[in-house]
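Following are the structures in question.
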Structure 1
Amino acid sequence: MGFNIVLIEPEIPMNTGNIGRLSLASGSVLHLVKPFGFELSDSRLKRAGLDYWQYISLKTYESIEEFLSINRGQKMVYLTSHAERDHYSIDYSDNMFFIFGKESVGLPKDIISVNKDQSFKIPIYSDHIRSLNLANAVSVVVYEGLRHL
């Protein structure tokens, strides 16, 4: 049981480190799509991932196109604050791919428009913020998925 957590062009090493630790705790695979805003050898990434980083099931890709080509036909959902439906309505299944965009701008608009029916958001109940921290958002979706499974 587990999922595939996909970070498209992650920018903040501490977020990626925390998400790596979450992927290990949840039995999920972490997929990182370049370009990154840091090096995988970054000490901040390792510090956030603690001494677990060596055990994380990690796959890296040179581009979004490479990721989509290699994983064609997999069940994917796209997480974006621009979606109409919330993450509670995801039909969670084992090995599902959860696609998240970079911290500064989220997923590319062309990916969202092509995958509108598979796009979901985490509800936010305040007008004072645009989005959740990426590591928190991944946690919310992964553990809601585990609850469903």
Structure 2
Amino acid sequence: MIKIICVGKIKENYLKEAITEYQKRLQKYTKLELIEVPDSTSNDICKILATEKESIEKYIQEKDYIVTLEIKGKMLDSIELSQTLDQITQHYANVTFIIGGSYGLDEIIQKRANLALSFSKLTFPHQLFRVLLLEQIYRSYRILNHESYHK
């Protein structure tokens, strides 16, 4: 099972539609759970990270393989990501991706990760990044199943 924990809610309909489309496409390959936790309304960055950490931790299980999405994480191309996902799913029942809020992830969540992953040195809007992550997971399954899509 793939679990994606995200801070904040999707507001734009076009992003909701894209997310729904990838959820539908991924049903063929894996069970997918998208979890939205509220973003903090505090003005204190430390409080924001601590509050978001507590919300995220409610959905992490001890047996999960944790992948955090971080600017300083490891960069993989799509084929490497598919191979990594394949290796992980051979040993773990649950792969949990975590997308932090505007200030990133609390250090405790970062240290808990089995893999810190970066898609780019660029900064993406968190809402848009969910679509990017879902697309890359979908692409990974297509690659692993030798199906046309990845070029």
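Ranked by mean count of other Cβ atoms within 10 Å over residues 34-41, structures 1, 2 are topped by 2, which has the highest value. Where does the value 21, 15, 7 come from, among 1, 2, when semi-axes √(5λ) of the Cα gyration tensor in Å, for residues 18-73 alone is the thing being computed? Structure 1 accounts for this read-out.
The maximum of Cα Rg over 2.2 N^0.38 Å, for residues 82-121 alone over structures 1, 2, that is, the highest value, falls on 2.
The maximum of distance in nm of label points 7 Å out along Cα→Cβ at positions 90 and 130 over structures 1, 2, that is, the highest value, falls on 2.
If percent of Cα pairs over 18 Å apart computes to 54, which of 1, 2 did it come from? So the calculation was done on 1. Work out which structure the value 33 belongs to, where relative contact order in percent (Cα under 8 Å, 6 or more apart) was derived from one of 1, 2. This figure was derived from 2.
When helix-only ellipticity at 222 nm (-39500 (n - 2.57) for each DSSP H run of 4 or more, over all residues; to 500) is computed across structures 1, 2, the figure -14000 traces back to 2.
Read-outs: derived from the displayed coordinates by stated rules, not from any lab. Model, not experiment: these values are computed from the prediction. Cβ atoms are built from the backbone, for glycine too; each structure is taken alone.
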